[in-house]
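Colleague: Structures incoming, each one as structure tokens.
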Structure I
Amino acid sequence: MARRLRPGALCILRLTAHAALAAPLALLLWRWAAMVLGTDPRQAGLSAEPVAYTINYLGLWALRWMWAALAVTPLRRLTGRTDLAVLRRPLGLWSFAYATLHFGVYFGLDQLGSFTQVWRDVTEHKFTFFGMAALILLVPLAATSTHGAIRKLGARRWQRLHRLAYPTALLIAVHFILRVKGFQWEPWIYAGIAGALLAMRIRTGPSRP
């Protein structure tokens, strides 16, 4: 039998989830505030290259929350806790938020707001191409995450659209693998986790809104 929390407990779960998902961003802002106020970037926790560190930090948390969102449905089915489904939307939206900030810092501080430089980067570097493609696919997923969008699209069309999460996760994994210099285990571990999660979701069928 499926187990569910009471409405009040579900509300607390949502609020706790949002607070936890925002925590890495709050920590990053605190580090930047410390640096702006005169603390050495390395002592503030931003490394010797604060912009590069921030881009990588935001991208990694976008990936982590995306992976966590993909894990909700398999975990819900394994445990019988249908109330875990309430975590999927916050995880997806915060993943999009971190990904958008990841791009924003890259565009505004690394490329100095130059569309020409960004286009050159996309065409010359594969990891940038895959990352940009993933961000583009995240847009319709985030835009249709509301209850109103689900009602307008209908459950079946919504499910088909949100299968974009599968290629998006693959693009993110490839982006991370190509982004690092030389061979490193971390991006491959994340890629393996993504592959396992996607295999579980495909095997058990798409999630419900």
Structure II
Amino acid sequence: MTKWIDITQALTNDMAHWPGDRPFTFEVAATKEQTGSANVGKITTSVHMGTHVDAPFHFSNDGDTIDKIPIETYIGEAKVIDVSKYDSITPNVLEQFQLDGVKRLLLRTSLPNNPKYFPEEIPFLDPSIAPYLSELGILLLGVDMPSVDPITSKTLDTHHALHKHGIYILENLMLDHIDIGNYELIALPLKIVGADGSPVRAVLRPIKEDE
């Protein structure tokens, strides 16, 4: 049986975080010796730490929160493509790939997977990819970067463009060790009522050609 491949960025106390955002911390708040029965852990974090999904409410006050997004969005067939030789990803770039029938698209960019380093710059996703991907029927875009917009962006043009065209966002995937191809994806968010996003445990399983 084909094994699942973990593409999740591990949550650690020394991981990098978005400048000004709440970092991730884990501690054993009460030990088994203290409680008499069990160790009890405590975490503090932004919901956008590590591998995570953005809900539309993250960038739009009128957008859906994470608990309202259909879970089927984050489960199903996905395709990994390599766009690492491009600094700017546009429809012209994506036209080079066979994306017919793809519902969930994962981009392996030139940004190295380094959870302890927060990049100053990342490859540029042109907002014009949103209508192009929408025409193909894609409903989820995943990237191995902390954002689909430039780090310094305040307008979040690509976030808004993707949302306008019905495409949800999955960020901070670990794809350096993943071959291009077709997979089953599971990247379920926590059901946090009212939240603008959630960490996920993202995994892939290769789809064989004869399946």
Structure III
Amino acid sequence: MNLDFSSILPSLPYILKGIGVTLQIVGLAGLVGFLLGIILSLFKISSFKPLVWFADAYTSIFRGTPLVLQLMIIYFGSPQVFGYQIEPITAAVSAFGLNSAAYISEIIRAGILAVDKGQSEAAMALGVPYRKMMLHIILPQALKNILPALLNEFITLTKESAIVTTIGVMDIMRRAYQVGADKFRFIEPLLLAGLIYYLMVIVLTILGKALERRMRRGD
């Protein structure tokens, strides 16, 4: 293989600037997905059937269609729907957040159902309102059990964020591609981008395991 990184390395700082863009998208989308996922998970275990149907339909749609399609519909379809073109980063956060919520809702629902029913029965016997019971008793226990799954979803979101290059967001992948086009050498900058993503995932994994150990010690 004819690999030569000497002409690419001077452009490494330019590629590294994409890390901030990637983390911004992943962080905001992860927060949106988590908060919306909690709401959807509560809908799914609700006794009010329309809420259950809505949550199930939402999950089915966002899990059953490609993420890149959802991103393009939100970005390229915004002029027809809203009358103006939304910013690429806004489209990325919206698409990733809405998509992630579908997966996170299933994770949280499973975590809630895994909590001993005696906890909720005891809370109801003591007259604890449903909202307080979920926020202070059920959800904290569920989150401890599903933390590895949530971390895995966040890692997946970090890797999938590379598709924002299709709408022109200046993330790691987009910058690597531009360097390749400028130098007429694509393999080297793409390999560097892959290494950056890999190191980011390793760091996230280490931080996640540290958080998991800390939460277990707090039991």
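Readers should treat all values here as calculations from the given coordinates under stated rules, not as data from a laboratory. Bear in mind the structure is a predicted one, so any value in this text is a computation, not a measurement. Cβ atoms are built from the backbone, for glycine too; each structure is taken alone.
Colleague: Comparing distance in nm of label points 7 Å out along Cα→Cβ at positions 96 and 152 across I, II, III, which is largest?
Modeller: Across I, II, III, distance in nm of label points 7 Å out along Cα→Cβ at positions 96 and 152 peaks for II.
Colleague: Here's something else I'd like to know. With distance in nm of label points 7 Å out along Cα→Cβ at positions 24 and 48 coming out at 3.7, pick the structure among I, II, III it was computed from.
Modeller: III
Colleague: Work out the source of 9.9 here, i.e. which of I, II, III gives that when mean count of other Cβ atoms within 10 Å over residues 32-39 is computed. Show your work: numbers first, answer last.
Modeller: Details: I: 12.5; II: 9.9; III: 19.4.
Answer by label: II.
Colleague: Another question, if that's okay. Here Kirkwood radius over Cα pairs in Å has been calculated and equals 18.5, so which of I, II, III was it run on?
Modeller: Numbers: I: 18.5; II: 17.9; III: 19.5.
Matching structure: I.
Colleague: By the measure volume of the Cα convex hull per residue in Å³, for residues 16-111 alone, tell me the structure among I, II, III with the highest figure.
Modeller: II
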